[in-house]
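**Q** Listed next: structures, encoded as structure tokens.
Read-outs: derived from the displayed coordinates by stated rules, not from any lab. What you see is a predicted model; the values in this text were computed from it and never measured. Cβ atoms are built from the backbone, for glycine too; each structure is taken alone.
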Structure 1
Amino acid sequence: IGGSTGLIYFKQSQAITKNMHLSPTQILAVRFYLTILVMLIMLPKGSLTLYTTTSNLLHLVLLAFLSLIMPLFCMQKALEQISSEQSAIAISICPTVIAILEELVFKDIQLQYLIIYLLYAGIILASYLVKNTNLLQHQIKNPAIKIETNSIK
């Protein structure tokens with residue numbers, strides 16, 4: 001689910017970058033403030049002061065920076081160079097790598113999860129390869145037609 005929503009997110013981000021000529025920082029700035037607004041709406045009524053201690057806020061800012069802002073910024077910068085499909089392929093490999101590392105370090109990964117991760121990564125990779133093979137075959141049959149790809153150069 002995360003990989004599929006990630007693909008949608010990256011396709012939308014790439015479209016915004018391409019059509020509106022916004023930088024990755026500008027895109028993330030808008031999304032960051034929208035995230036804060038949504039989180040404030042979801043906060044239980046009357047408990048704002050309970051959850052907004054200095055310690056909690058510092059930990060949340062650090063956590064948001066390391067787990068959300070930096071990875072999304074790096075992905076936005078990557079989308080300037082590669083297509084959203086290529087980005088989704090790279091991201092779909094992450095759970096597999098983490099599962100292998102988890103097995104090496106903790107010896108507690110279940111084989112069926114590793115198979116699911118590999119299948120998901122394989123499906124995304126196969127769909128990308130099929131799409132590009134079809135585009136290449138179409139271009140070979142009609143060399144006068146220029147086919148635009150999703151990658152921003």
Structure 2
Amino acid sequence: MNDSNIEKSKSLFIIAAGIIIGIGRGCLNDANEENVIIIMGIINCIALGIVFLFLHFDVWKGCNKQIKNAGINTTIKDKCRNLLFLWYTICSVLFTIITVAYIIRGCTAKINDIISIIALAFSIASEGLSCLLQKLYYNAALKLAKKIK
């Protein structure tokens with residue numbers, strides 16, 4: 001699948017998910033308010049996670065391209081990729097722990113709104129943020145990879 005098809009698939013997925021969630025939220029009007037807040041908290045956390053996931057894929061793709069084209073030996077390239085994967089794993093675990101703790105410890109409508117606004121902001125700024133993070137992650141991974149024996 002080429003980059004154009006991936007972008008189209010991501011866009012269709014986001015639009016379909018948004019429509020389904022919007023319709024689902026409309027159907028929750030008669031439900032218990034506390035349950036609605038919990039359900040919307042879960043949905044907002046999943047939405048933020050998906051935005052982060054798509055951002056990660058863009059950053060990963062850009063970093064891999066930089067690593068592939070870098071004039072460094074294969075061992076350092078492999079270390080760079082491993083460091084980037086480790087960073088992604090740590091971030092994913094932390095995001096999951098924070099999300100589960102938020103859902104279990106108490107969702108609030110106010111924090112749900114904050115999460116949805118953050119997800120929207122990251123989604124809108126994802127292209128520019130992806131370029132910025134690619135440079136930062138690549139440079140950090142390269143420096144660390146050269147120091148690791």
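**Q** Tell me which structure, out of 1, 2, gives 0.10 once FRET efficiency 1/(1 + (r/R0)^6) of positions 49 and 89 (r between Cβ atoms, R0 = 30 Å, to 0.05) is calculated. Intermediate results must be reported in sequence, preceding the final value.
**A** Details: 1: 0.10; 2: 1.00.
Computing FRET efficiency 1/(1 + (r/R0)^6) of positions 49 and 89 (r between Cβ atoms, R0 = 30 Å, to 0.05) on every structure in 1, 2 gives 0.10 only for 1.
**Q** From 1, 2, which structure was volume of the Cα convex hull per residue in Å³, for residues 65-128 alone = 77 calculated on?
**A** Numbers: 1: 86; 2: 77.
That value comes from structure 2.
**Q** State the single structure among 1, 2 that was used to calculate semi-axes √(5λ) of the Cα gyration tensor in Å, giving 36, 18, 11.
**A** On the way: 1: 35, 25, 12; 2: 36, 18, 11.
It was calculated from structure 2.
**Q** Follow-up question, since we're still on this one. Of the structures labelled 1, 2, which one yields 3.6 when distance in nm of label points 7 Å out along Cα→Cβ at positions 73 and 97 is computed from its coordinates?
**A** Numbers: 1: 2.0; 2: 3.6.
Value 3.6 for distance in nm of label points 7 Å out along Cα→Cβ at positions 73 and 97 corresponds to 2 out of 1, 2.
**Q** Comparing distance in nm of label points 7 Å out along Cα→Cβ at positions 57 and 121 across structures 1, 2, which is largest?
**A** For this comparison of distance in nm of label points 7 Å out along Cα→Cβ at positions 57 and 121, the top structure is 1.
**Q** Tell me which of 1, 2 gives -31500 when you compute helix-only ellipticity at 222 nm (-39500 (n - 2.57) for each DSSP H run of 4 or more, over all residues; to 500). Mind showing how you got there, number by number?
**A** Values: 1: -25500; 2: -31500.
Structure 2 accounts for this read-out.
**Q** As an exercise: relative contact order in percent (Cα under 8 Å, 6 or more apart), calculated from one structure in 1, 2, equals 32. Which structure is it? The partial results should precede the final answer.
**A** Working: 1: 32; 2: 41.
Source structure for this number: 1.
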